[in-house]
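Where a number appears in this text, it was derived from the coordinates with a stated rule and is not lab data. This one's a predicted model, so the numbers in the text were calculated from it and none came from an experiment. Cβ atoms are built from the backbone, for glycine too; each structure is taken alone.
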Structure I
Amino acid sequence: MTVGALGKDLLGLEHLTGDQIRLILDSAEGFKEISERAIKKVPTLRGSTIVNLFFENSTRTRISFEFAEKRLSADTVNVSSSGSSVSKGETLVDTARNLEAMRIDMVVIRHGASGAAKFLAERIESNVINAGDGTHEHPTQGLLDMLTLRDHFKTLEGLKVCICGDVLHSRVARSNIWGLLKMGAQVGVCGPRSLLPNAIDEFGVTVFEHIEDAIQWADALNILRLQLERMTAGFIPSLREYNRVFGVSSERLSRAPNPLLILHPGPMNRGVEIDSDVADGPHSVILNQVTNGVAVRMAVLYLLSGGKPEHAEAAKGGGGR
């Protein structure tokens, strides 16, 4: 086990300091350049074995982590619940301990239960990275969203970011809220009351009941997917009604006092929370988020592995550990 600048594990952003978040973002800036090279690989984590343990489907997040791991020259193993002994009744800890007995170094876990990553991290010596647990947190998504915002606005201090949509079921929303507030941004949320947490007023955010008001206030909108798979009946009248009242359209955006940056963690429900002409429009940075996701995950892997922030440039060039 190694303990890097972030501690042993990355389980969420709620308990990180502003300096730790800034460290990840700064390190990610350095790793971006690797993805632009003809040979997109450095030997930084050569000899390390990382297991991607996904109990929920997520092509986008899993592939992003796999790219990050391979670009740092780590050996990777992908395990899904449908293809593991978990489907036969083996517990999460049994699975992880068996993997650890094979002398792995890190586990990237995605799980449908909130707290699963923490539960695992307390029971194994390998580093654990939370790739999304229930409705709790998705820290690397929050970090890549912040990196994308910082790329455009140069600073997060004082920035007004409104998170729109299904905040109740969103682990992405929670990571963004904790992370942005610690970096000095102002955070708003907008959506039907049925899709906002009961304790939302205690989060330190501004609550908007109308998408038009959020658009007038914000510098950027982070638009969340309606997580229909997590909903029972009664959260919204219909998808058409949701789009009519809360959908982000170019017509609504045209009334903004300034052009708004548009983010979406994906996958998108086009024509529901976001219209296609907005998703594909000039102010959308959705594809930039995907690119930044690999750099952020490379930075997290490097820092958790014991890599020193001051050695990040050497790691980029192949001179790191």
Structure II
Amino acid sequence: MSKLSVNHLLGIKGLKTKDIDLIFKTADNFKRIINQPIKKVPTLRDITIANLFFENSTRTRLSFELAEKRLSADVVNFSSSSSSVKKGETLVDTVNNILAMKVDMVVMRHPNPGAAEFLSRNVNASIVNAGDGAHEHPTQALLDCYSIREKYGDVKGKKVVIVGDILHSRVALSNIHCLQKLGAEVRVCGPSTLIPKYIDSLSVKHVSNLKEALNWCDVANVLRIQLERQDVKYFPSLREYSMVYGINKEVLDSLDKEITIMHPGPINRGVELSSDVADSECAIILDQVENGVAIRMAVMYLLAGKIKR
């Protein structure tokens, strides 16, 4: 069996194209399984996985937990709000105490960029980054690209625009890396105040006009405004943002072609997407959610194969 070139999933930047292809092919098999009457396989019945979420999460946490249970892994859930972290315990000490209970893999979301990589260097376990601050969210990018592949047959040659709060989004950076590795052309669209200065260094063009960006693309991946990460005002109001960058049925009907709409969730309905777009046939948002379970099953299955016991 082919193996990943990495022992952890810390970010898309550290993956090779063959790693992404392997994850997708493995996810194909798992997607068939989770659509059968019996959705569970005994693949990881000897593996224990701890989910450490230091930030609030609904979709990602449930998706990982469901993926783990579909693989028959033993699952331990950790919440920082009721842990010894509140008493001043360090991240490494917290995780090492959990690992002492014979845990093999750690899935972690943390508010600080680089936390997953730091942990991978200081503990003896396989680490899966479920989002580190505004840095990376690798499994989200993988499931997004997998969903594009499912819709079009291939990611290569596709034109993808990422719309919204690029500056504060871990989804945007991981998507840019993943899409480019797979041969897609990427642009970003949003207010200049929400576009990071480094975007040019990634060979990504910023388009400020929404209609121009949508007429160019095959796929629009729409991000919400990350108000919880904004310490200053980046635009006058949500209402004005929605008027300029919100996508509704009128905007889609005015385009020269049909496009595919994606969103990593949660959706702020009436801000970045109207309900008639989010629930329309051009949106593959619920497909992304379903594909997230298969992708996370694939990632954990492949990493578990590299654990030295």
**Request:** Identify the structure, out of I, II, from whose coordinates distance in nm of label points 7 Å out along Cα→Cβ at positions 157 and 221 was calculated to give 2.1.
**Result:** II
**Message:** By the measure FRET efficiency 1/(1 + (r/R0)^6) of positions 197 and 301 (r between Cβ atoms, R0 = 41 Å, to 0.05), tell me the structure among I, II with the highest figure.
**Reply:** I
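Which structure, out of I, II, was relative contact order in percent (Cα under 8 Å, 6 or more apart) calculated from, if the result is 24? Walk me through the intermediate numbers first.
Working: I: 24; II: 21.
Attributed to the structure labelled I.
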